[in-house]
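The numbers here are math on the coordinates, done by the rules we state, and not lab data. Worth saying up front: this structure is predicted, and the values here are computed from it rather than measured. Cβ atoms are built from the backbone, for glycine too; each structure is taken alone.
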Structure 1
Amino acid sequence: METWLRGDGDLIGICVWGRRTAKLYMWYVIEREERVLIATSTLESALQIVETTEEMGLNGKVSLLGSHTQANILVSCLIPPTDPHFQASIQLLIIDIVDSALSSDLFSVLQAFFLSFPTVRKAIFTNCLNPTRLNSLSASLHSPITVSMTGSGTLVGVRHYKVECEREDWRLDTLPDLLEVISGQPCVVYFSSRKEMDYIAYYLAEKGFLIAAIHAKMPKQAIEKVLEGFSVGTIGTLLCSDPIFVSSSLGVHYRMPTAEQYCMRMSRGRLGGRTLSIVLKTEEKIELATLEKTLDVRLEDLPADASTWLY
């Protein structure tokens, strides 16, 4: 961020934290005392950014565009403005996008939005990890600096391990064995598929494990009840399917996650504490290499005494 502020080009910041991303750049924006427009892909995202700044104690300094306030920092959707006076008043443009694929439709909207501010310095924060899309994005900017914010700095305090499952069908047998080894530790098992999670939940319950499972389509009250049970220890193992991410000092990934999934799951661990991350791996060599390179981490083989590190 500092390098970009001292230069004269644009910035691409790659990060995967959703609404927490605003906390990365907001202090820099406040200190510059410029007229700033923050544009998001949806109104919901715009509202979340305003809420986040209020949580930071910046009440009154950031507001939605059109809310008739004197705030210097305005938040809106990606809708090209039609008022030339407003366009001329903007000194810094920040694009905050949560779209891991950076879809063609959204990219077209972005390009149209750029045309409204041809000479304004731009900073784009995105959770997209697709090199082709990022290269296309760079081509639309002026001498952009690309800053990766998905590296090990977001996973401070996390130890990364893998358990080799030589065959696909061994994964199912490995999970209960692993849960026996780490028995006594609150544990979250992450799934990309709800269907697979439901099957594994039934399988573990039949084996006598004290588990619960949550997914995004459950009623809010039901999710809160399960999370309360997990927090007080009446539920020892929690299964959850993306896009629900639950904080835990011990996370098990039933299948090899993408770099984005991994970072979203594990960077939400206990603040200031230790976190153990374990991936059940079969023949996913390419996926493993991509994850390690993207996040600048290395998954070691799980040692027999790994769970004692949490105490």
Structure 2
Amino acid sequence: MTQAISDLPLRRDWPADNELVEGIDLFAEERPKGGHIRNCTFENCVIRAKNCNATFENCVFTNCHWDYRSRDGSGDSRFESMRFHNCKLVNCDFYNFWFERVEFKNSHLIRCKFEPTSTFTALRLIRIYGLPTCIGLGSVEFNEKNISDLVKLNNDLNGIQLDFITKWTSWERIRRFGQLPLFGASFAILIAMPVVFYALTAYNLQISQLQNWAEQSSLENAVWITALRQAPYPSLMLLALVGSVLLAGASTLFALRCPPRISEFSLERWTDEFRRPALHYLTQSWKHPRTRFACMGFYLAGGSISAFVLGVKLWNVADLFWRYSPFIP
């Protein structure tokens, strides 16, 4: 919108059918006459409405800002055959709201609230921003009369616009690491390392005490004790321990906080095999943002450290094999 919201002329009545409305601040607090707004086009407008329970039918909104509340519970509100292009819907409260053949394109839905009483039919969400900030999207009812409408919506959500952190730390992406057998392996290594460290320390301590005794003893048969050597600690042991701790922490967070729907099913199986709305899956994938960020960070850091340690060990084995193998001339 080229004009500031505060500078738009204020209007308090709903437009008549087939009206073109441009550049106004529409503030309505009551139900429109007849309960319908039909075949209207709104351009560069601000629509603020409270408890009006209106039905918008075959209307087009372009470059508009919405702040709509339908929460008095006195009736249903509906969007039928609507198109929103380059619009912003901020803090809207869609209670008892029916969306039928509604298209949102290049628009923002920011902190909008939906209820289980909201219903979607033939909804389109094309290049939409802000969906992770909305509340209750995972509980809305889909009343799809044609399976192709659901397929179109699921395809639309492949192009959803997400910020970098939400996109790369969603539970859907973390699931790829969480499904690996890292939980048991990392904890097994975590338990084994202190045992190995303690065993080596105890062995070296005994060797040191025996050698001290042999040096002070005049017995000739004690000479062999002085030839004993302490066992060195494995190289990169501390680094491997840190990597195991991080992987164990990440696996624990995934097991405790990842929504069951995400850990049990992939998005493709949810949509293709079970024919369920992708929106119900993705809203679960965006839950617990701080835990998601920590979990992904632990997986990446722990995996990188462990991969480095494993790579060094494999390189050392290959080097020994190259030098001393009888099969290599």
Structure 3
Amino acid sequence: MEITFLSKSPKETRNLARRLIAILKVYRPKTTSNGLVLSLEGELGSGKTEFIKGLAEALKIKGKVLSPTFIIMRAFKIPAKQVFDYLYHFDCYRLTSLKDLEPLGFFEIIAHPKNLVVLEWGNKVLKALPKRTLRIIFKTKGKNSNHRLTLAVKATRESPDIEVIIITGDLDTLQLVGPRIKVWTLKKGIKEVSLMDVSAVKERYGFEPHLLADFKGLKGDPSDNILGVPSIGEKTAISLIKEFGPLENLYASLESENQDKIKIPARLKEILIQNKDQAFFSKNLALINTNVELDCSLKDLKFEMPSPEQIKPVFEKFSFKSLYQRYVNNWSA
């Protein structure tokens, strides 16, 4: 069975999961030979983790639900008197072979009738899944933020006289700040805002805006399920970025013949080397893609005021006589 769900918002995605649990409580057979397996499929950021959060809420599971990208699996005990006893959350994004599932007891887990097994990126291991697996495919509807940000950055590349201001509460966009790109973001609530330019970002973090993805590659970001490097907090990450710059430079120094001369504690060196792949993977997750293919140009989005003749039917429909006259006067001016 396959379901395609066009996700409009995180809230809607979580509500879908709650409805699914409500249906299962009524219609799932009391006697069944296997657990229920859900395969969640779709691009990054399309709502798979939000869906699992909705499942956990509906099953009254306490604690945070994060994608187990590097540990592959998390298990949650479900409170008594529910249709399932355990929720198993698998993230198959990094799996290279079906054999990676065997040490986790995967086949024993899906065989237990009281287990709910949910796999993000389940399409990567379809051969290992039961025939009655419920596949849920998530797709984002409309243009996502990467499309809008691509347009913003492209505008500054192609038009030297354009200045871009990105209005958002998402501080990830600070990595795009440059000579002609600023971010207008909330500081406290909606009453206090700040316009972040290059100097403001450097004052806050101590390094250039384009290094923010490298910073998150080290520090991580729990709100976006970006793990970073274990034991590295904000101060250590800032210190490393200020000294070495991008991760490529940091690891080139750690792996060079002169690595003994680098003034980094031995234990920290060990942690960095052991988690190199995770650091670069986290950086890539934090990096905003500004090379998305677009089906429009800046010229297509240029706003032009409609003529009085074009807007007159609308104003007459709502009896905006005085407003229409003011519009005509301004148009003439």
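Just checking, which of 1, 2, 3 has the largest value of Rg/Rh (Cα atoms, Kirkwood Rh)?
Values: 1: 1.02; 2: 1.29; 3: 1.07.
Between 1, 2, 3, the highest calculated value is found for 2.
Using distance in nm of label points 7 Å out along Cα→Cβ at positions 171 and 235 for the comparison, can you identify which of 1, 2, 3 gives the largest number? Before the final figure, lay out the partial values.
Details: 1: 2.3; 2: 4.3; 3: 1.7.
For this comparison of distance in nm of label points 7 Å out along Cα→Cβ at positions 171 and 235, the top structure is 2.
Taking relative contact order in percent (Cα under 8 Å, 6 or more apart) as the criterion, the largest value within structures 1, 2, 3 is that of 1.
From which structure (1, 2, 3) was Rg and Dmax of the Cα atoms in Å, for residues 115-274 alone calculated, if the value obtained is 19.3, 64? Of the structures listed, the value fits 1.
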